[in-house]
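Structures given as structure tokens follow.
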Structure P
Amino acid sequence: MSHAETFPAALIAGWARSAVAPHGGALGALQAHDIAAPVIQTLLKRAGIAPEKVDAVVVGNALGAGGNPARLVALAAGLPDQCSAFSIDTQCCSGLDAVSMAVGLIASGQASVVIAGGVEAWSRSPIRQHRPLREGEAAVPYERPAFAPDPARDPDMLASAARYAATHGWTRTEQDAYAVLSHERALAHQALLADEIVSVAGLAHDSYPRRISDALAARMPTVATHEDAERAEADPLDCSLSALSISAKADGAGFVLLASPEACQALGLKPKAAWIASASVGCPPETPLLAAEVAACAVLSRAGLASADALAVIELHDAFAVQGLSFCQTLSIDPRRVNRGGGGLARGHPIGASAAIALVRVLAELALETPSAFGLTAVAGAGGLGAAAIVQRL
């Protein structure tokens, strides 16, 4: 018997997201709670539930640099003072891990109605510095924190992806073709995507997707290479990463409304999907992009599904094109089945929100499928973390 045939702990009564805008773009003047609040308010209005019925908010956020962004989000959205608020930072996995933890709150009886997801205001992220060790020394600025205590196990993520591409023979041509397809799909699905997007600061569509000709793709600058002398001598392939094949810095938010079956009945909510299973995993931090496929395999097993063939909808937040290519190869998936409305390469990467937005995309696509259809969301995060979830249309 699969998990789909058991009584779900949490039902999904609605979903919504903001558009995703590149760093410094249309959402660039907004703080995280400014982006999240209108999304949550619209989500509640669409579901027909009063704000005071929400017991908790769980928010993924990676760049807030301390504090409790979830509390600011809850108050800015007009949720009651007694609403609890939890902030989650598992970097790129944050938005999906937040939803998984919200399901845990419901399953354990600590809450009946929870809003969960993620938000990132990368444009407004704090400037980071390490405090000096001695008086009179200058603070040391840094762009990102360490994700492993041993520097040898904590490579730059671009360098790690470039090394993986070179080691496994994924060429720049293959990577760029995967990215171009993502942009083409995002443009082709704009009308469908509009139904899930809440206008924030006047932006009601993802602003990064664009038409990319072969000539433009060829002119894209190289952002990372990995020189493998042994391989280069035997097979001189260009496996470099171009600017086209990595997901751009971005701002955005995505949330779902979760409720127990009893709360749905008491409040008159009409659930549209059920949370079937989730997995949060770790893998070697040297190659973090592989964690998404590890998490996907784990959640398929937990859901009692034999393979990805059982899935109607698959959404991978692909921070790198080579990640998407590897994911499809490992799970024996035709790349045309993944991210059919465009993925992270076309939208951009609002780190703490990216996985939650991918979940919203799955739910929106799943609503077009037949009842009982399954959808998968997967993501990899810095430090070798991965998260994945399976939901089912009701």
Structure Q
Amino acid sequence: MPEAPHGKDRFPTRMSHAGRAGVKIHGFVNPGVHRGSTVLFPDCDSRKAGAAKRYDQFMTYGTQGGPTHYALEDVICEIEGGTRCTIFGTGLAAVAIPLLAWLKAGDHCLMPDSVYGPARSLADTLLKGWGIETTYYDPCVDEAGMAALIRPNTKVVYTESPGSHTFEVQDVPAIARAAHARGAKVLMDNTWGIHHFQPFAHGVDCSIQALTKYVGGHSDILLGSATVNSEEDHLVLRAAASLLGQYASPDDCWLALRGVRTMAVRLKEQGAAGLEVARWLEGRPEVKQVLHPALPSHPQHALFRRDFTGTCSLFGVVLQPRYTQAQMMALVDGLRLFGIGASWGGFESLAIPTTGFVARTAGTGDFGGPTFRVHIGLEAVPDLIADLEQGLSALPR
């Protein structure tokens, strides 16, 4: 299918041009970094009337953003297919603020059992302490199953597809139909599916991105975003962010703008490399299963083919059950080109254990064997395969 609607520039072109002012900034290719806390007005009446404002937001102080933030917001809207975006200082803040925007004491939230670990921790600690109950559901739930889980006080249905570490692909349109029929908002962590999954075309109300990953691309910034597609949702989200004093550094926003210019190339290259490595791993006798949605062997491959236009470079590897967790960790420790790091989306390859390090409470905790997660960077694929081969070959026969 085409990458862009008829008459609209394709993704790589939009990533090269979105958020740039061109001749309006005296011909410089990149927008500048605008740092500031104080906003000046020519007179009191101008301040009262909101003479300097971004959309509906009155710029009375620097926490409400500036030109560098706005340029990045425009780019993320281009990627997500939304209309309004709010930038946060971290990916976790981009998870937390939408939850706090749409939940209050006495409300109920549904989260997939495969959710990003810090999101689970947030729900189990602060949200619980504030009187918000969270139920973890099987990420592979269907529409009827989701409808049965929704209570009268369920205000948010959270999704993450594919799921962290174990890469279950959710039927987001079906979940959204069930949620919307009962008045709940659908939030989605769309970091894995960036560009390849268009959230608002599939029923999502608020799409969350860890811009730390592919947008930054160089493992040197912390940023997050939440994008919506309606004015009402934007006002709710932006108000919560403002009340909680959420802010992102304009320097990091500028670095993200620089990173996004090459993101289309990196996504394509790393996605293809990741799939090549995943196929190779699938043929190894030490490997029971490769958890990559783009592989035909993946349990939800049909959903992936239906809803996604491409893949990224993060997936899981399940070793044969005869191996122990300690042997899996020794394999990861022995890799030369794969750093042991919890992030992904950068230029460098990473590996990190899953078994023994993630929580599951809805019956999805049995992975079939010791499991670890792999991110494929920009190294040469033959070199990465050689590194993995020496690690797997060192496992006992």
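No value in this document is a laboratory result; all are computed from the given coordinates. What you are looking at is a predicted structure, and each value in this text was computed from that prediction instead of being measured. Cβ atoms are built from the backbone, for glycine too; each structure is taken alone.
Things worth noting here:
- Origin of the value 2.7, where distance in nm of label points 7 Å out along Cα→Cβ at positions 42 and 90 was derived from one of P, Q: P
- Computed 28 for relative contact order in percent (Cα under 8 Å, 6 or more apart) - originating structure among P, Q: P
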